[in-house]
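Some structures are shown below for you to check.
Bear in mind that the values in this text are calculations on the coordinates, not laboratory data. Remember, predicted model here, so these are calculated numbers, not experimental data. Cβ atoms are built from the backbone, for glycine too; each structure is taken alone.
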Structure P
Amino acid sequence: WGLRPVPRTRVLDSLDAAGGFYADLERERDSLPYEIDGIVVKVNDLGLQRRLGEISRAPRWAVAWKFKPRQATTRIVNIVPSVGRTGVLTPVAELEPVQVGGVTVRNASLHNMDEVERKDVRVGDTVLLERAGDVIPYVVKVVTERRTGREKRFRMPPACPVCGAKVVRAEGEVAYRCIGLACPAKLKQQLRFFGARGAMDVEGLGEKLVDQLVDRGLVRDVADLYHLDAETLAALERMGKKSAANLRAQLERSKQTTLPRLLVALGIRQVGEATAKALAEHFGTLERLMDATEEELQEVRDVGPEVAASIRGFFAEKQNRKVIQKLLAAGVRPAAVARPKGPLAGKKFVLTGTLETMTRPEAQRRIEALGGRVQSSVSKETDYVVVGVDPGSKLAKAKALGVRTVEEKAFVKLLGD
């Protein structure tokens, strides 16, 4: 590839040696010609790497070992609630500007009211600040000895600071939410999220433009983006004919998308890129997914009861279905995902007990890669029940229904190993 290898790579034979290398590099950190925030320790064996596999975000054969975050102290000037795309109000600390690891920090999320109260953060406090992972500003603690007695406690407002709708905290949740259906702040965040690179990837749909579209009443939901004409766009600030034409072209291009991208863009709570991909591969089409029950949703890799309830609730909401129909009517065409073809195509599996050669998620991934499906419970439709160590009641049910059972060794052979 023509890239220069990192000169400080080392092959080591123990964790102690890795710890020594980590300490040496942390001491050298400030003298390096580039920014680093730690080291990555990898298994130096390709065969073992293949056996260990990976999860959606990272390989199991590598781990990041981060350096201690850089810290600084500063003062909280104000605490203001910020409204997100799902209506969650997040308390944000406005800070006296401070340098942390070469970056000027002016704001830091306080996450939720439970965190504010646990740390007893007040307006006027001096706080210890760090950038978590050397990226995200984070309030570590209050420097209580610097208090003067003039600090003020923050209270979440009873009404949304943007639309004035009621703010509620649902039982069992830490988040306060704006319940306004037409909250402009929620809509602005939804539009930015919809056009993001990992979603519909609409280049040019920036913050200033989104603000104008919402503030002028030109867009009331994400589907309205596809009904904006070039003349309307060109009349907006900082646009002009060329920028308007480019945005129209981007919107047209985005209509030909994939089902995982559209699912991410819709902003369903607890559905990120990995879950969206798993849902698309399992159901194949948007229509099948929209009609799926919670039980059917839980058959999808990494989808538990809470995520299934969130997905089902989203598609059960009339307004959400209306927006989806508007998107389809505007010409958005999420390509159907072809089910993987392979020797296990159409076969349904249930896993019970602990597998010794792989984890359950890895077993599910490998079954699906060969065209099979993994179910959460045994039925007459099940083709195989894979039996590991200490199997549960699923084994007894399989025997009662006459479903074929296979031990792990036979299962591994079935996978082609």
Structure Q
Amino acid sequence: MPSTLPEGDPVPADGSLPGSALAGLGGRPFGFYVHVPFCVTRCGYCDFNTYTASELGPGASRDSYADTVIDEIRLARRVLGEAELPVETVFVGGGTPTLLPPGDLGRILAAIDGEFGLAPGAEVTTEANPETVDRAYLDGLRAGGFTRVSYGMQSARPHVLAALDRTHTPARVPRVVEQAREAGFGHVNLDLIYGTPGESDDDWRASLEAALEAGPDHISAYALIVEDGTKLAAQVRRGVLAEPDDDAMADRYLVADELLGKAGMRWYELSNWALPGGECAHNVLYWKGADWWGAGPGAHSHVGGTRWWNVKHPAAYAARLAEGRTPAHAREVLDDETRLVERVLLEIRLREGCPLELLDAAAVAEQEARGLVERVDGHAVLTLQGRLLADAVVRDLT
């Protein structure tokens, strides 16, 4: 089951925010995240806030979910007041958003547009599992206003997909990428995972090559993390599966950077590569510490240095909104020092790096001497070696 929520400060029943959060609202980029918590089965490595049909229980339903989320979108408008807040990015994640009908996803997007207005050229993404969409479904998404689709490919090798409890076949991925292009999607992402037990170096290279051959303009490559409480963690603990090896993971990252770079994709964040113009604007919004509202069970939000997170179970989420109350479980108001540390932690992940004026000069010099960062246009930027050791670099810089 998903991990427990962090504790924090109580949230007023109406969800109202402190004045410090609302100050300057509208002068910062603003996005929306919508969480769809439904899955057909639970993948063994996943600790996201997701639920199969048997885990939902009474009070939660896929059929009414879009209406419940729309209630939260209306609440968001009331909480944020009348400030002009054109939404620059929308990202629908999960879970498996494409278990909902495309019309429901379109209604959610229409509600965001109706309450806030979508900015001209807004990026609107949904995640999708390859086995849950076809050309008609993708046509419905495009008709509803979606501009980008992100597929969970994970691997091109059947035995690796089986180890991850993924149910699609490798051949399905290029087909749904082609169908997305035929439906008019200008931007398509493929998510890959490396370090799965049983995956060889050749398997990983083959997955990268297959992903590139499918023709996306963006590829994300994530190291497998063994999360507590998952089926995978239990298998590792019992010795059934081996925990990913750090050196092997580093080698896989280097192979990804090499092959994707040769294909014209440039890294713009540690785990993300894109053709020019294919970068995910919504994720950049996160890494830049901008404002976003997260709707849905367990979704997190951030506005002006205040962040909050919703109750996790879909039934509790729906009940709160039906009572006219905020679904927020708790919140925290970040002090200036915490905001600075988090800004460094996030921006150092980006290709453009973190402004030098935010960093201790001696710490930067030390990391530079070790070959882990370089100075570029007034920013500290991770080198390739620094990207492999990013967590340690961040600790030393903060």
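Ranked on relative contact order in percent (Cα under 8 Å, 6 or more apart), which label among P, Q comes first with the largest value? Walk me through the intermediate numbers first.
Working: P: 9; Q: 19.
Sorting by relative contact order in percent (Cα under 8 Å, 6 or more apart) in descending order puts Q first.
Thinking of P, Q, which structure, once Rg/Rh (Cα atoms, Kirkwood Rh) is computed, gives back 1.01? Computed on structure P.
Look at Rg/Rh (Cα atoms, Kirkwood Rh), for residues 59-138 alone for each of P, Q: the largest one is in P. Taking FRET efficiency 1/(1 + (r/R0)^6) of positions 123 and 259 (r between Cβ atoms, R0 = 35 Å, to 0.05) from the coordinates of each of P, Q, which one would give 0.85? The read-out comes from structure Q. Out of P, Q, which has the highest value for FRET efficiency 1/(1 + (r/R0)^6) of positions 235 and 347 (r between Cβ atoms, R0 = 41 Å, to 0.05)? When FRET efficiency 1/(1 + (r/R0)^6) of positions 235 and 347 (r between Cβ atoms, R0 = 41 Å, to 0.05) is calculated for P, Q, structure Q comes out on top. When FRET efficiency 1/(1 + (r/R0)^6) of positions 163 and 283 (r between Cβ atoms, R0 = 41 Å, to 0.05) is calculated for each of the structures P, Q, which structure yields the highest value? Going through P, Q one by one, FRET efficiency 1/(1 + (r/R0)^6) of positions 163 and 283 (r between Cβ atoms, R0 = 41 Å, to 0.05) peaks for structure Q.
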